[in-house]
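Next up: the structures, one after another.
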Structure I
Amino acid sequence: MDLHLGDFRGKVLLLDFWTFCCINCLHVLDELRPVEEEFKDVLVTVGVHSPKFVHEADADALRAAVERYDVHHPVLDDPELTTWQAYAVKAWPTLVLVDPEGYVVHVAAGEGHAEALRRVIAQVVAEHGAKGTLHRGDGPYVPPPAVESELKFPAKVTVSAKSTLLVADTAHHRIVELDGESIVRAYGTGTRGRQDGTQPTFSEPSAVAVLPAKTAETVGYHLIVADTVNHLLRGINTDTGEVTTVAGTGEQWRNGPVEGPATEVDLTSPWDLVWWEPADGVVIAMAGNHTLGLFDPVANHISRFAGTTVEGLNDGPADQAFFAQTSGLAVDGDKLWLVDSETSALRWIDTDLTVHTAVGKGLFDFGHRDGKADQALLQHPLGVTVLADHSVAVADTYNGAIRRYDPGTSEVSTLATGLAEPSGAALVDGELVVVESAAHRLTRPVAKAHLVDGDAHQVRRPPTDIAAGILDLAVVFTPPPGQKLDDRWGPSTRLEVTSSPPELLTDGAGVSTDLTRKLTIAAGIPDGVLHVVAQAASCDDGTEHPACHLTRQDWGVPVRVTDSGAGRLPLVMGGLDEQH
């Protein structure tokens, strides 16, 4: 479909800058659905897909992602980031609201902007309805028909206690049990929802884990499901088929308790989970906030296991380590293996809770290269599986490959290529069964180890030029119409700043309650990344029982230090930067 900006004149236009690897972007897709429905006769949403990884620039991969994530608005393919740069975007996701006459009236980065959008859109509709410049009626987009298949974008596979295969049939919103090639049982009606009982519903479940028999007998369920879009863990009793909610509130964690009774603590996009005996519980890949959680089903308790919520690649003690959208977990005795998709990294945690990196260089480096681990590169891996010889198979998703890491030699090789977005695997009778997610199937590729000397890539997002010395950082946030900053229980805003490498900042790192800060940029370091995490709480103004909302965004801003670089760095979290 060939659409142009002029085709939307007279409508309120919402540009959603996203990329399909980004969990925060997927959160925003779900946040926008009710807004799009509420204003369907005046609002047109256009997704602007500005890719991070090479694979995401492939048009067929983008089409698959639009179907996978049930996107029901037109999507502009922006592989060279042309539109991204035209709107001076600095982060995924970013929302830009354009009025019926073509003027930008609101910009918001990050998540949690649904209520602000409602209020701004209502104002724009009232203004342009009175001026006669608003046109009501359906937009020009007609979605393509969906393709039916037995599995639909499956995510992970696990071997059951009966040696059958348990598959997270993600886009069919269910868990299926396979005996050979045949589905012998399904948990879930196939309809998106969060209903418990014997006719349960899920919302894009990503993984299933098997509990130890003794634990299962104690708690009354045998399987735990990462019910990703519902932000829940669900328990399945395989004897009765009954599903119960065992962890999470159904609300996405933004800021608040990370430890307590399991059904009273918010989760955020649990993507994978595995029982780890040394932790005496289920470790959860909490992709939505770059942490790992720990669920104790017997005590009915959940806690943070590792991570700080800062997105990055930082080893050391688990409570100080940085992760980046952890998407796969596997256990080999005293080692917990994991893959961080956004840093294209393979990592592990020891029983002393120290985090190590085997493969991976950071947020902006990726590729397909074998050899010594410190030179090897992956591209957005989503799965990891321990092999019989204690080596590790990685579902190297965006390279369409299965890779092998040998801890004894620190060598990386390629076992199979040409796979359609492999996202997980299981070892069955010594043979690797791989989930080919974009092909809607399980496959048993013939493993023939070989070496690939492929290209190294870096994220093509252009760096921001800054000068050495004092840099004025300003996170721009204006409360939505009718709201004010909420300081009833303390400061309403929070700002955390770190850098990679740490030496890039000689002053200004750390946490404060102001959204502006003077940073000191070191001379002699040519480039790096500023990690900025900001949040702001706002509430209705002048009402007895105000509705309150928390907005949160984290930026990884690539910077280049030059003599002519800027002395001010504005990052728009909500509103418009009045200085530009």
Structure II
Amino acid sequence: MPESVTVSEAVAAGERALARGAWGEARSWFASALEQSDEAAAHEGLSWTHWWQEDLTACLAARERAYHGYRAAGDRRGAARMAQWIGDDHLWYAGAPALADGWFARARRLLDGLDECPEHGWQAVFDASVALGAGDLEAARRLVVEAQRVGRSQEVVGLQMFGIAMEGVVLLQQGEIAAALLSLEEAATAALAGEYEELAPAAWACCLLLSACEELRDDERGAQWCQQVTAFSERIGARFVVGNCRSHQGWILTRCGRWSEAERELVTVAERLADGPQLWYRDVLARLGDLRRRQGRGDEARRAFEQAGEQWLAQAGRAALHLDAGDAAGAVELAERSLLQLPRDSPQRAEALEVGVRGRLALGDREAAADHVEELRGLATTVGTSSLQAARWLCEARLAAADDDAESAARHYADAVALFERAGTPLEAALTRLELARALAATSRSQIAAAEARQARAALAELGAGPDAERAAELIVELAGDDETPAPCPLTPRQIEVLQLAAEGLTERQIAQRLVLSEHTVHRPLANIYTRLSCSSRSAAVAQAGRLDLL
């Protein structure tokens, strides 16, 4: 720190760096300030750099030094603020609610008798979190409304907006879904518009919205907000959401077929949370296991699910793996264990209910399968998201297929495909197409069935779902029949030649040089190749051509 910069100026510079996401710069300013003076505000600022970099031990140590510094200086408001955040860290990061209660009580005592200030509003927020955890929704609603009032009167936008976000969480618990999403989206909009005075509450508000999208299976909404959060992170040049928020984001990306992005998020979070809050660690392991299962990496999926313990998604994922291995009884048992982890009205139950329907039908227990379908029907009606409605029609179709009602099954499968595509969940849409193809074949509509199977295979190949793409290829052969004349090669010799070079990793310019062609002349065959193979990318076209033995 230059000699001409005072401690207070260094702290102010650190706070400005924090506000724009420059964690390293902020840390340097606060550390420089502390070299001159044991300033409580510098410890407070330093704690936030540790918070953003997910070092809970260093964060708590810095917050406690700030707390004691404010107490020694007679600054009750500053001490109360630190007590609040220490309590929040114990509650959400360390998983120690008893310690959190003690710090929150200390904050209330310190604030008692002071003129109204933003810390009174934040205390209402923290008390609302505790009330939510205890299931006292009325108290939680009253407290978040109070937080909003304080935010307005003190002209602190971040406090007011975060109070609105928390009200959205309460409304969601009360079953007022439309109102809940409106509140959550308003708060997230203000956060991404840069209206919050501090980034941490802004990140929280976005995290609460992503969590709600995940819980409701609102994949369409979740994908749009993931895109906005990513764009905001890029604008400020820093990771905007941290901890378990990235886990929520990773699962939304998984369901939306953006597997490379999802893998980057989930693997990174799993590494960072290995020594962190175990509840969060189990959550991310379950979501990583779900991604691995979709990718066809069964052994890795199984290990992740087992490490996640009784977490609901892990149990549903294990059930799906058992079902794929032909163990319907094991699948049903694990699906039931997943359902035990979740409230009766939770949309997250759909994951285990779907597996349960398949497992029960495989065991010949139609009545139990029908009960699961009835529950799914109720969830889809109440929540109304495309993904939940699609899951409902998919299971209705399976029930009809088990009753040998192929016409109804085909109709319901088609409804499910349309809804999965509307939701933007390509794996679910493709796998449902395979079941639709079988139902269509059972009604003697073999040409349409084969077309559906081919479309499913192309989508699965593009996603990188290798084992499922192979199953689709087997179904196509099965639908064609042993006596069917082999389909003509979909590519010309020149197109095969171009694709072979593309498979080697050559760019369009390099391919053109190798074949002594213009770059434009190479671009046109590649576009035609994608069309003929029903693919939209080079990697998918290469994979598809390989399965057709064209390379």
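Coordinate-derived values only; no laboratory data. Computed from a predicted structure; not experimentally measured. Cβ atoms are built from the backbone, for glycine too; each structure is taken alone.
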Please state which of the structures I, II yields -25500 when helix-only ellipticity at 222 nm (-39500 (n - 2.57) for each DSSP H run of 4 or more, over all residues; to 500) is computed from it.
II
Name the one structure among I, II that relative contact order in percent (Cα under 8 Å, 6 or more apart) of 10 was derived from.
I
Tell me which structure, out of I, II, gives 22.4 once mean count of other Cβ atoms within 10 Å over residues 153-160 is calculated.
I
Comparison of I, II by Cα Rg over 2.2 N^0.38 Å - largest value held by:
II
Structure (I, II) behind the derived value 3.7 of distance in nm of label points 7 Å out along Cα→Cβ at positions 209 and 337
II
Assuming 0.20 is FRET efficiency 1/(1 + (r/R0)^6) of positions 25 and 417 (r between Cβ atoms, R0 = 41 Å, to 0.05) as calculated from a single structure, say which of I, II it is.
II
